[in-house]
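Derivation of every value follows stated rules applied to the coordinates shown; laboratory data play no part. Since this is a predicted model, take the numbers as computed values, not measurements. Cβ atoms are built from the backbone, for glycine too; each structure is taken alone.
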Structure P
């Protein structure tokens, strides 16, 4: 028994080392991509695009859960975006009369003659409203069908060829649509989506710095590194523009934006047609820095649930290409937390019982804590090498050294958060069952993985 436990801990440590090395290589690739983009440079034509009649209209959509001040404020932020033809589509999923009254009063709504096209199946629409004021907002009231149903209803209601997805929990610039639409205009229809964003700003306190480090790693991997192989996936705080025709071809939403992007990849790859999903590292949107541990927990759990849900639906979403796109995320966000937590338990129990010697435990700590510190510090250094324009060197130094306490306590706690979030995401997938129909282009080539 002692030999089995000792060998198991050693094998787990080796596996964790391998995962850490793969993450480091991904960070390095991301830094090279960012450096290449920075050297290529970009031209800012926002002033021209704002007035040009050739720029296609964009529909930005929102699915607020209620009529709270935060929901109203987000709708207002969308209306204030600088864009020639920006239509804001708000979908209210089974709202009570009291909440409808708030929306009517806030935006001076009146019934609209506009009809909602039923490209995607949704719960019945109760009413369509527009504002009496000179603002382009369309409010859809529908029977309750859940968030996914509401997102699909929003896609049905959009009249523009391009749809904008902005995160309510992010801070974005008013010219974000002008900056995102530019790559679509510079190339052909092969660009089906554009994803953009930068890491969360560095706040004060360890909680804020832990959140900033995670945001930095996500940005350099899921954004920059994944884009090198045309596998870009949205990350917390990012924003996206997607062609409406591509959303409809992909069968609409099955959950969040990450699952939609996975399906976009799958449909295009299955059809064997050239396509691009661009990554634009522009400082036009960023995740909010967590202030409290509860904020940090909610950010981690929300992102992990989306990853878990996408992983368990990868076959139906992206056919035989689902594992290819999600493989690295699965190793770092699903396998590593379980493996590391189990290795800690076995190592501690084995050390107490005399089954595991001290060098083996130190080897495990090197593969987890040591590798974690290296990865976080490397992310800070590589970001500076790729974009040497830090506005505050002292804050960057504080972020660099925050990698030490991040891996001495918080890392182990975060592993438990990731495990719980992954389990919750898999349970959501099981509860949804077969509610969403799989597009023929994907289902026809979806062997078990």
Structure Q
């Protein structure tokens, strides 16, 4: 069975999408087998055209000719990124009153709505109108969380809580929704009954700690619900206000898409490959800055035991002026408390593979275009900042008891290779 529809793109600075390509999606029941994408001639001729997929469908592709995804993928990576992930699928299924994982990909794509990640949209045909769906406000968070609780419990969502169905699209497994706050769009990340600690509170503090370490982090806020639970707000980096309640969209893809890989290949991948993407497809004048940023993020992940650093938790944003891809701001960083002394990240980070030590990262400095002493200085900067994590967390409102629950996530730099790092920096000064 095949579904044929239109792919639209919101061009830079615009709040109305234009037809960009035709998508034919071949499905066997609820499983996608393959797909074919072909650019429209008028779209490719536009001076402000944006490539749909950096690997499988660059703008150099011949218009009108159908292309299949690279590396045997069923979907182009950019299409996969714009589709709802685990939580978004559960919301769509609840809306349609269908059991989990019973819906074909084309249905998920069409029901994901206009607020999906990035700048793509999917419609039945070129003449179809944009889907509607007003974003709820922060004041609606109590109702949104109640609806999310019911979906997690497998219960029907009553009509007065159904506003959650307007925003089912963003990825990840945890419950969340999109909201308007002070004229901007935010992702609201919810607590769950199974959380071992207050994840929204701690994630927000961890992101603010990363900001204090000099990393690029979107604006975050914390909201307390009527029942005492907390919700973290993080501003969307793929949306920008145009005024009068209108928003532009920025085309974004995951690092998984930039590398043209299957989900199952993420664990065998490396930060070096992401750095190579920056070198190859990055923006002139910003390549080294983005490689420095990535290097510092790896150091931060090591120090806070963020081992959920898979390829979909790194993203790239299209720069329309310089026609290249920039590393997105940081997101999805949660400390992982654990007893093990020997720890690993999801991605390989140095000559010792996934081993999460600062000296392992230091030895990979050349992959980031860094001299050894410059790499050491970045690691020391991040280590000095994270060493004071408790003081910084408490200043952000994290109670001492909550800090105690996550204490084992934070590494002492001297226990994981800081001596070798400091020797590299001091050696340069001599």
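For structures P, Q, which has the highest computed value of mean count of other Cβ atoms within 10 Å over residues 86-93? Before the final figure, lay out the partial values.
On the way: P: 24.6; Q: 20.9.
Once mean count of other Cβ atoms within 10 Å over residues 86-93 is worked out for each structure, P has the highest.
Identify the structure, out of P, Q, from whose coordinates helix-only ellipticity at 222 nm (-39500 (n - 2.57) for each DSSP H run of 4 or more, over all residues; to 500) was calculated to give -9000. Display every interim value, and only then the final one.
On the way: P: -16500; Q: -9000.
Answer by label: Q.
Computing FRET efficiency 1/(1 + (r/R0)^6) of positions 182 and 286 (r between Cβ atoms, R0 = 25 Å, to 0.05) for each of P, Q, which one ends up highest? Write out the running numbers ahead of the final one.
Numbers: P: 0.85; Q: 0.30.
Top value of FRET efficiency 1/(1 + (r/R0)^6) of positions 182 and 286 (r between Cβ atoms, R0 = 25 Å, to 0.05) goes to structure P.
Kindly point out which one of P, Q the value 21 was derived from, the read-out being relative contact order in percent (Cα under 8 Å, 6 or more apart).
Working: P: 21; Q: 14.
Only one of P, Q returns 21 for relative contact order in percent (Cα under 8 Å, 6 or more apart), namely P.
On distance in nm of label points 7 Å out along Cα→Cβ at positions 174 and 190, which of the structures labelled P, Q is highest?
Details: P: 3.7; Q: 1.3.
The structure with the largest value is P.
Matching task: -0.34, -0.71, -1.24 is the computed value of log10 I(q)/I(0) by the Debye sum over Cα atoms at q = 0.08, 0.12, 0.17 Å⁻¹, for residues 150-373 alone. Pick the structure from P, Q.
On the way: P: -0.34, -0.71, -1.24; Q: -0.32, -0.72, -1.36.
Value -0.34, -0.71, -1.24 for log10 I(q)/I(0) by the Debye sum over Cα atoms at q = 0.08, 0.12, 0.17 Å⁻¹, for residues 150-373 alone corresponds to P out of P, Q.
Output the label of whichever structure in P, Q has the greatest value of Kirkwood radius over Cα pairs in Å.
With respect to Kirkwood radius over Cα pairs in Å, the highest-scoring structure among P, Q is P.
Give the label, chosen from P, Q, of the structure having the highest value of distance in nm of label points 7 Å out along Cα→Cβ at positions 22 and 326.
Working: P: 1.5; Q: 3.6.
Across P, Q, distance in nm of label points 7 Å out along Cα→Cβ at positions 22 and 326 peaks for Q.
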